[in-house]
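Quick heads-up: structures coming right below.
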Structure 1
């Protein structure tokens, strides 16, 4: 282990997590049928086009589910894990452990997108409810389909909508559950993006 090891690990983790988040956003864009002409959507599509199109040859989309993006997300997560282990002198990771860790890390990124997106939506609804900024529109397009079942369970009370609070509780419970799985896999949360 050299003095550059923590810096290299940090760089791999940060860049890998950023790209993994872009891939998951690409999956969500297609899943919720978001506006693909949104400038942020265009950036995400261009940034993930090359590797996902290679996988898409073998795994075409099924309805609105972009399976190629999910496979790419798992591959990127595996690459982050393997590079982190290699940089730290730990050698090769078992393919089964890497797959399990990659799945947990990818699910964790999904949860983080919805948790932070929900928080952003709540704050924006108070400070700029009529904003048409591309980022705000995109977040709302991704969050709205998940909010619908919670709005049916807990209808709004006049100007107050409590359904985001219920969704927030469910997302936090899922996050605790995921951390429990990570603990049972003896997962070092510094190794897997999103945890």
Structure 2
């Protein structure tokens, strides 16, 4: 019995491939490309031009899928309305806080929730998922309505602004010159 089975697949527009009747996502840069797959008993390996680009757990159930939100978020950001009808939408909640945040956004923002959630998911994909998860936890605990901007502000604190510096008098460069002369005399500067 062979260790793995080889397949070839073309990556579809939603970054998906089919292997043995199951759907898997791959990085979006591969859309339209042909990839080679190795199906092992416990995992799937995806190769492009003989280079391993993705390794994921193999799914076994009928019509099951393995969806990594990082693979599809680029398409969803361009078409956030597609999130509501996305076939594998339930797999786009990486943690319980993300699911709870989406439910809360639906309650507070109605249909605008899809756009807000996709932006939050994009933030998680482009920064640190754990930081975004912590921000969602804090906002959910507060129980107040929030949006993408509130999550971003907690997950990506902006650096403080430097205070404006105003000089009341012109600097006296003679002090600097005397320090430089002393340094040269002591052999410190060369």
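Every number in this text was worked out from the coordinates using simple rules, so none of it is lab data. Since the structure is predicted, the reported quantities are computational estimates derived from the model, not experimental observations. Cβ atoms are built from the backbone, for glycine too; each structure is taken alone.
To which of 1, 2 does the computed value 3.0 (distance in nm of label points 7 Å out along Cα→Cβ at positions 16 and 152) belong? Attributed to the structure labelled 2. Taking distance in nm of label points 7 Å out along Cα→Cβ at positions 88 and 120 as the criterion, the largest value within structures 1, 2 is that of 1.
Have a look at 1, 2 and say which one yields 27 for relative contact order in percent (Cα under 8 Å, 6 or more apart), as calculated. It traces back to 1. In this comparison of 1, 2, the computed figure 14, 33, 22, 19, 11, 2 for P(r) over Cα pairs in 10 Å bins from 0, in percent, for residues 72-167 alone is attributed to 1.
Computing helix-only ellipticity at 222 nm (-39500 (n - 2.57) for each DSSP H run of 4 or more, over all residues; to 500) across structures 1, 2 gives -25500 for structure 1. For the set 1, 2, ranking by mean projected area of the Cα convex hull in nm² places 2 highest.
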